[in-house]
Structure 1
Amino acid sequence: MKSLFSVVKAPLLTEKSTKEAVNRKYAFWVDKDANKVEIKQALEKIYKIKIDKVSSLVVKGKMKRVRSNKPGQTMDWKKAIVTLKPGHEIKLT
């Protein structure tokens, strides 16, 4: 079994994700191999909340120029957007 913090890497604190907190939606950077059930169980244990829905997507890496203008690429990563049940909230700031 994976540890909780190897499934959930960090919360995403972007302008868009903080606006969605009003609607009880929060975004997290998660392990690329984690599924929705593992993400839900890990977040419920870490933050002691009840989750209604989990949506996950793989964000493709971008092309970048590195080292003397040679082409390179940033890594692919997985993002999870969770919707909490009414009455629950996460204090991230």
Structure 2
Amino acid sequence: MLKDVVFVEPLDDYQLRLRFEDGVEGVVDVAKFCPFEGVFRPLKDREQFVQVRIDPELGTVCWASGADLDPDVLYSIVTGKPIVTARTEMESR
């Protein structure tokens, strides 16, 4: 299911507007699933959070602190579709 993030825009609070390579767009509220601990701690500072960028190698959003978010998780949140793994594909057969 891996779809690369091709556009990111920080919004109010801790939300990100995302666009994926297949044209799917949506908003993700990072605060709903990120505890802002460890590598994510600096993102609690709004000035750090808005410095989000796209890592072209990972195909997802990242920050200077080294934090990044799994593009499959982001795509699942935006589309409302569950993450499909090889195991779930095998189980559905």
Structure 3
Amino acid sequence: MTNVSNSPIELDLRMLRVGGMLAGAGMLLASVGTAVVGVTMARAARDWMRQLERPPGAIAADKYHQARDASNAAMQAWRSARPVNGAVTR
């Protein structure tokens, strides 16, 4: 036996509209909240950067040069490897 029904699904259109409006209002509210948080974070970052003695780009450039110089020194030391304490190398 099969249970076949030819009646269409009945939807409460009023409840669908109310649900859609609430979902839209929630999305709008979430978007506004996200914008407020973003503006607040941007202002805080800008104020923090103004308090620094040197800009972050200059600090990053200095660290890059230090790392490059250290790497070059290590490479030169490895290439000119001398036996240490009479160790025999192949």
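What follows is calculated from the coordinates using simple rules that are stated; it is not laboratory data. Just so it is clear, the model here is predicted, and its values are computed rather than measured. Cβ atoms are built from the backbone, for glycine too; each structure is taken alone.
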With distance in nm of label points 7 Å out along Cα→Cβ at positions 41 and 73 as the yardstick, tell me which of 1, 2, 3 scores highest.
3
Quick check for you: by percent of Cα pairs over 18 Å apart, which of 1, 2, 3 is greatest?
3
